[in-house]
Structure I
Amino acid sequence: MGSIEVPASIGQRLLAMIGHYRPGHGALNCPVVCRLRGPLDVAALRAALDGLTAAHEALRTAFAGRGRRLTQVIHAPRTLPLARVDLAGEAELAAALAGELATPIDVADWPTRATLWRLGPADHALCLNMHHLVTDAWSAGLIFHELRARYGLALGSASPIRAPRWQYRDFVDWQTRLCEGTGLDRHRDYWRARLAGLRLPRLPYREASGPSAVTGADIPPEVAAGLRRLARDCRATLFSVMLALYYAVLRQVCGQDDLAVASLFANRSREEARDTVGFLANMVVLRTTATGRQTFPALVRAAHETVAGALAYQEQPYQTLPLDPASLGGGRADDVVFQMMAELDHVGRVGDLEFELLVPEDIGSRFGVELAVTPHGAGMRVLLFHTARLAPSTASDMLEGYLSAAAAVAGGAPVPLAHLGL
């Protein structure tokens, strides 16, 4: 069986353009990194990786051409090479992982790369590194779950693995028909009204160049528990609570009440897309008003309304949003970004082997300023990625403001926004 050529999606064309014109800006590697504790059957792991590659066309899709002529080249299944390296300890693992994530993937050849590091007889780390053109955060969760299931299958488990209902090219076909017809008319009307007069957050940027940086800190379990309670009390999601905290900090830093933050949504409203591996995620703009007179619970409810609206209208491709370049002042609507990883099952056991999904901090960001929240045990890990245009001291202040605001509202008291942040 030879390769099949099909058109790239709208999102893939934009991502490829970013990678071409801004090659040193942020990361286009999107890995699944697992710590494997216990006796490892390497042959079963190889079989699991090969099974994943065979089941999901995206994991064997290369690319040709550029711009509107960008084409997906879907190859027939083949064995995925697994590099095996012995390491002496945690420091060597951290350096090896950072090096792997910093090494580009030649997506014109093959979109995935697998490395197994051995730290001891019953201690390994696996990195399935993928180009972002063929995966996204939702896909990473699917892959982590299916990797464990296929590893068990290779060891003799009788658990069946259901084939995906859609391959990525099926999603592209559906999205193309949607955009060419009238199916997005109500989406366009919603976003036109929602984004009218949009102004970007005015962060204190400076004239500077250099590599992107990241600073991180932990939200302790007791504060995280309080934030979850607050979400329930406000009949909102934890995502909305963590987004509202970001609004509170941005309000203090930017000195404005009208705040717009971009975020990548899964874009899987179609049931057939729920188990599809590929780059389905779509950028949305979350615009909310945050005034000093508001209490934090009121802001949470406003943020929840914003998020609910964006979820309902997330199918309109970001590239086609009605954004007025004049109102953006030379910036981009995705200059300031908020991301939150779903609280999935990050630890699973197959026989005597434990799989733990890790979230590496060396992955970087392709956006100007990105706040990312990830599960971390019973607590949370908060990462602030930023380009050199944001001074490290400002980034540190923003992160500290976020943590202090989280601690202040976790008890549930209706704290005014004017008392939160920096």
Structure II
Amino acid sequence: MVETLVSRASVGRSAKPRAGGSAAAAAIEPIGSVSSAEADRLGSGIGELDRVLGGGIVPGSIVLFGGDPGIGKSTLLLQLAARLAARGAPALYVTGEESAAQVRGRAERVAAVVDNLSILATTDLAEAVAAIEATAPALAVVDSVQTMAAEELGGPAGSVGQVREVAARLAEVAKAGRTCVALVGHVTKEGTVAGPRTLEHLVDAVIYLEGERLGATRLLRAAKNRFGSTEEVGVLEMRGDGLAEVADASRFFLESEQPPVAGSAVTIAVEGTRPLAVEIQALVAPAGYGSPRRAATGIDVNRILMLIAVLARHAGLNLTGHDVYVNVAGGLRIDEPAADLAIAAALASSLRERPVTEGTALAGEVALSGRLRASLRVDRRLAEARRLGFERLVTGPGHGSAPVADGLVVAREIREALGIVLTP
């Protein structure tokens, strides 16, 4: 049995009900006297995960990790458990999908064979709960929630009733003590966590591990987070010895340091508090037959259709007879409007076969009228562009007078911006 280094908090309250008062009155206390669980966050040892969680693991919380099969969920959580155990915080890995020997084999590959890390192979919920209560680890990983079953309930493991009961019981265990319970959840073909919607409501945070299974890039995103922002993104790289943090995410997403080619433009996106340089790639080719195709990876295709219409109406670039393909390099997904200008520039660059001027980054929202708006946090975007060696950042005018900064170029309309950024 693993030595307990993290004490469990008492469920009861010291306040006593007044004479004749109801039992519920005993639970009432001033908000100022309630201690915050966030004050003693536990660093996971994986900086990118801490960023997405909001600063680290919160004792007594329950976190659901989802992602496609083979994307690396089990590997990430095994590394997380090992990092905590190596720092003196005991961890328990409950596996319902693999045997203990299989988990040990993966642990050897990712250097996760450490003291204070225990393994339990079971699909019985009662046995898993008893192990968590007996050892009181800082972290308990349950892999996966769909393989656990409560004996007293009917239905197979993974059924709606079983998943709801498993999540509710494990959440109760987490809230009763200081153990953070990390659940691995299967996903549907649409990419959402499989099982009842109640599952996502019961947990404190829902973290998705995204990326192409055969690619190296892995992204961590929070779809729900009671203890932090849902706008942060963590960047990891899959290697032979497990998942590793990316030291410089901006340089990682830039395809290369070679001179720009036609159909490529760089934007400075802001994900949460982090500015990221991202390369937008576009290919515009004459349509062979039938209706032209419009396909996009990492960007909403409806945004592409809008920009195609704006370019035709306000920049004189007719793409109605061309197939259009747009891709975000590195597997990142961009939703913010500040990427509009870079997308439009990449489309125009590919159509005219004129590269974007070297040393130029773009960030600005394109309106249906063809006018540009400055992106938010333009100072941070400009600072990141300079750090990466870009000489200028082209954006739209802000509110009031245009911002004055060395390297910041302001364009008022899409036609003007294209005239600035495209090579002669």
Structure III
Amino acid sequence: MTNMATEDRAGRDVVRELAKRVAELARSEENARRLKRWCDFNTRRELDRPPVICHPGSGVWEELLPRAASVVAKDPWLAGVEYAFRQQLFKWHDVGDDTVIVPWYGVGRIMRLEGDHLWGVPVQHVHAKVDTGGVSTRAAWRYEPPLREESDLERIKPPKYRYDVEATRAGVARTQELLGDIFEIREVCAVPGPGAWLHGWATELRGVEQLLFDLMDRPEWVHRLMRTLMEGFLGVMDQFEQARVLTPNNHGIMACDDLPQKDFDPKRVRIKDLWGRGESQEFQAVGPVQYEEFLLRYQIPILQRFGITYYGCCEDLTNKIDLVLSIPNLRRFVCSAWTNLGKVAEAVGRKTTLEWRQKASDVVFPKDLSGVKLHLDSGLRSARGCNVMIVLQELETVAGHQRRLADWAAMAKDVGARCAG
């Protein structure tokens, strides 16, 4: 079979030219300054200002950098590489946040899931039937959970993975041939999924509303479910460790001096050489007592196996601050737009860093950013003495404000520098 990537000469030429531009930025003094700022932040050293980062969603990218109009390559793999390089360059030149570019190109080691479903049973998303008149839209969906009866818990099978060496080598070889004279090509692999995501899997398997009822109606069954998921994911961590496929993840905006461990062996990377993460979005409406009983106590055995961890997402953790701080290796507390920043700052001091997330709608939809500027100033002053990073994500539109992300990033840097001074 002919490899289309070798025939797509125009696509190859474009990708290589973009790669050279990205590699030049990776070697720049500005990139080194940004990397140092992130490393200082994650290692809890004093900062000249809070680092600022923006994570556009797919909708924003389609508005600012339409894939169909911007990508030249016809080969699907080349097109994916090209679009990723274009996004990096856009973030650097047109957004202007503290994006860091690593001086190497990562190729994922391929771990194959055995069977068709992560937990042995199918999880389906049922989309609403909406007449859009032929216009593409991202409509809402609901879970079609497979665990209908309590006895269905017995159908869950722990995930099993297999390292596909040949597929990995093939991916490395084609990337080496395309970019090897521009970038160092590295094999990369992390623990799969979003970390200690027990609440998310439980929701997929049981349904959001039903799981909340279960906490009251069948608590012992929920304990069995959470224990099953915890043990299953701990087994996955063992599999990845034993397969010797893991690679360090303390690079880019996750750079720090604490990882990997002092006795690190690059030929046998361990979970404790890595960053881990956890959050509790689906338990947003669950009170602190039940949150600790039914979720956190099952997340901690997973999280404490990592070297250091960060915790939180879009949920309000104001009433759960002390519980989150009980995670033994917590390094970063994620303070959502709904969590009280002042209370978190008072509780954490310099024990952990703070990831302060902004409300995307407040940034995107107003005519100007004057209200956001006041919000940033007030928040950063309430968190004085803490190591804070400023984050804008959950973005799916810029609502016609083509320069909004760049204006926000510049303003966040300016306010951060003034508040740090």
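Can you rank I, II, III by distance in nm of label points 7 Å out along Cα→Cβ at positions 332 and 348 and just name the one with the largest value? Write out the running numbers ahead of the final one.
Values: I: 3.4; II: 2.3; III: 1.0.
With respect to distance in nm of label points 7 Å out along Cα→Cβ at positions 332 and 348, the highest-scoring structure among I, II, III is I.
Can you spot which of I, II, III the value 125 was calculated from, given it is volume of the Cα convex hull per residue in Å³, for residues 252-395 alone? Show your work: numbers first, answer last.
Working: I: 170; II: 101; III: 125.
This figure was derived from III.
Supply the structure label, taken from I, II, III, corresponding to semi-axes √(5λ) of the Cα gyration tensor in Å, for residues 44-179 alone with the calculated value 28, 20, 12.
Source structure: I.
A short reminder: the numbers here are calculations on the coordinates, not readings from a lab. These numbers were taken from a predicted model, which means no experiment stands behind them. Cβ atoms are built from the backbone, for glycine too; each structure is taken alone.
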